[in-house]
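Asks: Structures incoming, each one as structure tokens.
Readers should treat all values here as calculations from the given coordinates under stated rules, not as data from a laboratory. Quantities reported herein were computed from a predicted structural model and do not represent experimental measurements. Cβ atoms are built from the backbone, for glycine too; each structure is taken alone.
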Structure 1
């Protein structure tokens, strides 16, 4: 067992799930589904007042706070912010995220007249950038391909998608796979080391193109597992 594993919760029971930048569509959707599974969820925002208002809209099991207070109050923290604000937010929370499992679901994408495209990241991926900025946390990449529209749709009882989970700590990736499985219809599928996160993040551009062409909210399913 690695030194990082010793600080990773053995399971989700009794854990608080935080989502920094959680007032955007993806953060709200994940918070809604995690809370529906019985987890205690905190969503964070630069504005605590906004987070509290959004939490009230999402209902039971979700509370709002500033990003700092969200990070401090949570055992597992999901980073769900636009790419252009990723580095600044993550770096600002380094002390508050020390010793915790941090799940990065940020996709470094650009958009132009030809559609969505993956952006180059000096560290290789958003998840690797987060790990560089959070040397005392355990970073796992996951939740890149779930449609926020689907997650927020009350008429969708089962999301019916797989969540690709990448990381360098087995205990942490197992925990995040368990977190993914808390969303009705989802499975968490281990998909490799953190160094492989780039292509998973980049594939989101392909999914957006698919969804635009076919007017869908497509996700990912892995066969024969």
Structure 2
């Protein structure tokens, strides 16, 4: 019994990460460590960092965080943000799509406070675009539904690709230097992590490395 990993883990994650990145990891981790109770909290990055600082979270999956002396932030990987279009949009038939093609498009973004919305806006600004925001939502699924309804376009993380009904939206990679986001693992520097928390952090790192190796091999 002394060699078993047991305990409770309070895991935080962005709502733009949790439903796409975590289900397989949680399933495999629970199969290996059946004595661990895992409780998931979905919040924006600032709330997740506050949860780590106030010892309300043990570990968090975040994006777009500034350096923090109280938080250890470890980059896991980066991924492309794909242009998401209604299936009947004119740009779907265009062989190459560049940022300048989006000048007059209406955008559907995540709500303010969600880093994905800020990342999309920053990309537009670096390209000299002034995006017209049609509407905002707190969920990627709702953003995709709005795109499907023809209310605008959006930039969606690659991991969330193909989450809408088949054929309802089209994903395109922007030519040139496409937008990306970086995902990171965050832990408090102010307290010692339990063994089960450290095991989960290692598990997440190893799982991601295996996935990256398989993608490279294919």
Structure 3
């Protein structure tokens, strides 16, 4: 529902409501800016847990202005984390609802075959795995089986933490990221103080009507 030109936005997985979702924000903005209100250049969403989020046109991409959520070193990673991933990371970082397992190479991340039943016991935390990229700045994958998402194809919300981590580690504010799930996806990330700007694109694949 629009209010003062803004929209309220909430996100739900197959099992529960979540605090932030990049994919659904991108899709909502795409529909608004290209179909419902094509004369607009940006849209602002008011959310329950993540504050105001703005999405604007940036040439052929959409730019999402999200809060930066810098992770911190995890002093005592849970046993289920390493057991569920099947390979010990070189380091583990965390935020309130995610663990970030750091590996040495992109190939290490590709080789992970997680045990979702074990990772599910980490709820409410999901698990991101990440490493330096071969042809980009960094790669990642994301698992959230307790939310009904064994592996997410591309996860905007985790890049609110991955971007500040890799920006500090690599000493740069603009980064090119790839999520190397089976479907895969690319993001262009930039630090803006306490905000992260994520750029990506969307494609209309289905249009229909629901009569109630």
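Asks: On percent of Cα pairs over 27 Å apart, which of the structures labelled 1, 2, 3 is highest?
Replies: Comparing 1, 2, 3, the top value of percent of Cα pairs over 27 Å apart belongs to 2.
Asks: From which structure (1, 2, 3) was semi-axes √(5λ) of the Cα gyration tensor in Å, for residues 103-198 alone calculated, if the value obtained is 23, 20, 10?
Replies: Working through the options, I get structure 1.
Asks: Comparing distance in nm of label points 7 Å out along Cα→Cβ at positions 15 and 63 across 1, 2, 3, which is largest?
Replies: Checked 1, 2, 3; max of distance in nm of label points 7 Å out along Cα→Cβ at positions 15 and 63 sits with 3.
Asks: Quick check for you: by Kirkwood radius over Cα pairs in Å, for residues 31-158 alone, which of 1, 2, 3 is greatest?
Replies: Max of Kirkwood radius over Cα pairs in Å, for residues 31-158 alone: 2.
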